[in-house]
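Each structure below is given as structure tokens.
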Structure P
Amino acid sequence: AQVTLIASGSEVATCVEAAGLLADEGVQANVVSMISGPRFEGRGMEEKVLGTQPRFGLTAGLEITLQPYVGDTGKVFGLNHFGYSAPAKVLDEKFGFTGAQVAEEVKSFLNK
């Protein structure tokens, strides 16, 4: 794979969709469901599970929650603001949490 996408909860489905769109454009992506960061840490599995390729994290929460897993050269796309009210689909589109929008973010990250 050329990139590892890391997410938890509902964002995993968004990453799976983005990975499919990226594959259509020749970019191979692995998706990792990071259910519990603290349970993952210190078990010597980071490279085995996350790989050595660039890492892109997706969270509808604070970016800092995934920063340890993407490392210094990775990117986390998240929200650092809260308090909006609307149907989830509307908010996802507004803030860039659709498969297509995430795929574009990943391509930008890889082409930096």
Structure Q
Amino acid sequence: MEGLNVAMKEACAKGLFKLIKIPNCDTLISHLFYANNALFLGEWCKDNIKNLSRILRCFHVSSGLKVNFWKSWVFGIGANWQEVVRWAAPLGSEPAVVPLNYLGAPVGTNMKHQFK
């Protein structure tokens, strides 16, 4: 995963992948790795989707590690649902919306409402 980390950092530095800024702080973020999963966060634009796909395919070719696009989800927070569906299709990924349940835990909802 270190190779993918380096590839993402380089893509961001060269402007090939546009990061997102965490609200109320100066932190910029493009990806998080945990266990055998990765979460990519970026500006909602077609170039980001295309370039992320290219980065992941290059990672597969260079490392031999398979990227399961068919197990992947594409979320467009605040985006039009039809656009999410359209942009997920070329990746072979599933379009998805928040909130969702991941491993039985609610994601993208107000936790105060979930555990009353």
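Every number in this text was worked out from the coordinates using simple rules, so none of it is lab data. Everything numeric here is computed off the predicted structure, so don't read it as measured data. Cβ atoms are built from the backbone, for glycine too; each structure is taken alone.
General remarks:
- With log10 I(q)/I(0) by the Debye sum over Cα atoms at q = 0.22, 0.23, 0.24 Å⁻¹ derived as -1.25, -1.35, -1.45, matching label from P, Q: P
- Origin of the value 3.2, where distance in nm of label points 7 Å out along Cα→Cβ at positions 20 and 52 was derived from one of P, Q: P
- Here the criterion is mean count of other Cβ atoms within 10 Å over residues 28-35, and among P, Q the highest value is seen for P.
- Structures compared: P, Q; top value of relative contact order in percent (Cα under 8 Å, 6 or more apart), i.e. the largest, recorded for P.
- Answer label among P, Q for the case where distance in nm of label points 7 Å out along Cα→Cβ at positions 44 and 84, calculated from the coordinates, equals 0.8: Q
- Computed 14.2 for mean count of other Cβ atoms within 10 Å over residues 36-43 - originating structure among P, Q: Q
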